[in-house]
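Visitor: Right after this note come the structures.
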Structure I
Amino acid sequence: MCKAEQLVAQLSEGERRSLRTLRAKCAQRPISTNHEEKLIELGLAELNGGNPDLTHTGRRVLAMIGGW
């Protein structure tokens, strides 16, 4: 199992939706603080100008779960 597959296994459905929200950069629908913290902890997101944004790994995981 590759690292991206391991990361996918650690995400709840809500956290997967938060990844999709970050991809769409939906300012009207911010993600929860808990989801933001977990995605950053897993290396799927990072703060960019104080706002969460996807990392390369986050984009890879999204492609795997069909969110790209």
Structure II
Amino acid sequence: MANTDRRNPLLPWIIGLIIIVISDIYVGYLFYATQCQAPAVAQFLVIIVVPAVYLVLMYLTLKSQP
């Protein structure tokens, strides 16, 4: 029999977290560097709320798998 190593079930979440952090830094830089005229609420939603909701839902999905 072949020995199989069990991989970390949260590996996709960690990879997604890294991608979201990098993209948030880039978008935040663009907001700052281009003096974006979008309201502060919209910027807050784009940089904080949407990624946070996505990460929480992805975490809950991955933790519920056997």
Structure III
Amino acid sequence: MGIFWSVIGILLCGGLGGFTAWAFVTSLGWSGTPGALVAAVVGMVVSVALWTALTALLRSLGRIR
């Protein structure tokens, strides 16, 4: 069951990171290769930050070890 929740967390954090990156690049009006590169970096940073925050929260609540 642990793998199931990990996959759900990865999809959630990745989806939110991707959406945030898309919104950021779109708000700047960027497109093409530079926009895609910036979106990839922003998406990865946001996804990792969300994963770290979610893991820390669940550990502090005693839900995971």
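What follows draws every value from the coordinates through simple rules; no lab data is involved. Computed from a predicted model, the values in this text were never measured in an experiment. Cβ atoms are built from the backbone, for glycine too; each structure is taken alone.
Visitor: Which structure, out of I, II, III, was distance in nm of label points 7 Å out along Cα→Cβ at positions 4 and 36 derived from, given a value of 2.6? Before the final figure, lay out the partial values.
Guide: Working: I: 2.6; II: 4.3; III: 3.7.
This figure was derived from I.
Visitor: Hey, another quick one. Suppose you compute Rg and Dmax of the Cα atoms in Å for every structure in I, II, III: which one lands on 10.8, 36?
Guide: Computing Rg and Dmax of the Cα atoms in Å on every structure in I, II, III gives 10.8, 36 only for I.
Visitor: As an exercise: helix-only ellipticity at 222 nm (-39500 (n - 2.57) for each DSSP H run of 4 or more, over all residues; to 500), calculated from one structure in I, II, III, equals -15500. Which structure is it?
Guide: I
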